[in-house]
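*Asks:* For reference, the structures are reproduced in the following blocks.
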Structure I
Amino acid sequence: MRIIAGRWRGVPLANVGRGDAQAHLRPTPDRVRESLFSMLTHRGVIDGAHVLDLFAGTGALGLEALSRGAAHVTFAENGRVGQKLIAENIKKLNAGDQTKLLRLDATKPGELGPTPFNLIFLDPPYGKGMGEKALAAIRTHCADDALIVWEENAAMDPPAGYALLDRRRFGSTHVTLLETA
């Protein structure tokens, strides 16, 4: 796993192999991230973005956004393995001044800071209904023009407060793009 493009292009990230089922780590493959960021670049939402990476895992999505011009990324990860990997990746990229790492339950995040997020990555454990709960919990932290990227094992319908923009399938991964409504 590596950073695909931007200022850290080609830099390898902490290795988790095929993932860590016990920690619910399922890294987004490079090919899917490349396609996803192509869509986001086309929409012009990365440059200067304040990003929230929920269920962050290794932090690859948030760090890719940072590499491509996002202003700041807040990582929310509940697991110790994920926390360790994210911290290692932040250190490797010397990105501590542009990141915040929080250990919290993404379905009950509480206070995330004063700046609203305009790009949110949501990659919950598949099929457990945690994405819907997290979206309900963070709605007040979203900017008016926020774009949400939701990865799941099925196409997802937008919950209250969000509108559907696009749906794509990449093998067994379904990406649903939402905006705040």
Structure II
Amino acid sequence: MKPDALTEDFFRYQTQTQTFAKGELLSQQNTYNRNVYYMENGLARTFYFEKGKDITTNFYSEGNSFGSIDTIFNNVPSIYNIEALEESTVTFCDYKKLEELCSVSLTSANFSRFLLGNIMTQMSKRISSLQHMTAKEKYAQLLEENPNIILRAPLGMIASYLGISQETLSRIRSEI
């Protein structure tokens, strides 16, 4: 589908591309961040704090779209942080501006649906894995779908993402 002039102008003037340093926050919990992000290059994660520990909820590498869905759709401060785990180049825009464009551009509306569909699919798969898979199955799925995460993210973050201890992760890794 060829972009229309409105969509081209939007991507030229309403999006930003920024490089974030390793450890830099793209979004901080308890804030209203309405940006939708696209990972050009690098690795980021979403996480929150519970009982003094940070809990990783997702990883985003090249080609992934992400954002603070709780803020975007419910207009509440996000409970999540988004952190660059390595130097990351990200393109982003304000979701409200994208919605305004969608009201006048079918091409953009279709793109927005595609973007949100990807985010919802990621969330659905994540919830399903947490509810129905064993730790070993979750690790095997991570290896199959995102093998680069294993090489790029610290093991403690991977363990918290899988909902297991680092010791359990080490045992699973030695069995595979």
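Bear in mind these aren't lab numbers, they're just calculated from the coordinates by the rules spelled out. Just so it is clear, the model here is predicted, and its values are computed rather than measured. Cβ atoms are built from the backbone, for glycine too; each structure is taken alone.
*Asks:* Could you figure out which one of I, II the value -7500 for helix-only ellipticity at 222 nm (-39500 (n - 2.57) for each DSSP H run of 4 or more, over all residues; to 500) was computed from?
*Replies:* Computing helix-only ellipticity at 222 nm (-39500 (n - 2.57) for each DSSP H run of 4 or more, over all residues; to 500) on every structure in I, II gives -7500 only for I.
*Asks:* Ok, one more. Mean count of other Cβ atoms within 10 Å over residues 51-58 was computed and gave 28.5; which structure, I, II, did it come from?
*Replies:* I
*Asks:* Quick check on the output: 22.4 is mean count of other Cβ atoms within 10 Å over residues 115-122, derived from one of I, II. Which one produced it?
*Replies:* Computing mean count of other Cβ atoms within 10 Å over residues 115-122 on every structure in I, II gives 22.4 only for I.
*Asks:* Given a computed value of 1.13 for Cα Rg over 2.2 N^0.38 Å, for residues 99-146 alone, which structure among I, II does it belong to?
*Replies:* I
*Asks:* Who wins on distance in nm of label points 7 Å out along Cα→Cβ at positions 75 and 139 among I, II, i.e. which is largest?
*Replies:* Going through I, II one by one, distance in nm of label points 7 Å out along Cα→Cβ at positions 75 and 139 peaks for structure II.
*Asks:* Given structures I, II, which gives the highest value for distance in nm of label points 7 Å out along Cα→Cβ at positions 43 and 91?
*Replies:* Going through I, II one by one, distance in nm of label points 7 Å out along Cα→Cβ at positions 43 and 91 is largest in I.
*Asks:* On distance in nm of label points 7 Å out along Cα→Cβ at positions 59 and 163, which of the structures labelled I, II is highest?
*Replies:* Ranking I, II on distance in nm of label points 7 Å out along Cα→Cβ at positions 59 and 163, first place is I.
*Asks:* A value of 26 was computed for relative contact order in percent (Cα under 8 Å, 6 or more apart); which of I, II is the source structure?
*Replies:* Structure of origin is II.
*Asks:* Determine which structure produced the value 48 for percent of Cα pairs over 22 Å apart, calculated from the coordinates; the candidates are I, II.
*Replies:* Considering all the candidates, the number was obtained from II.
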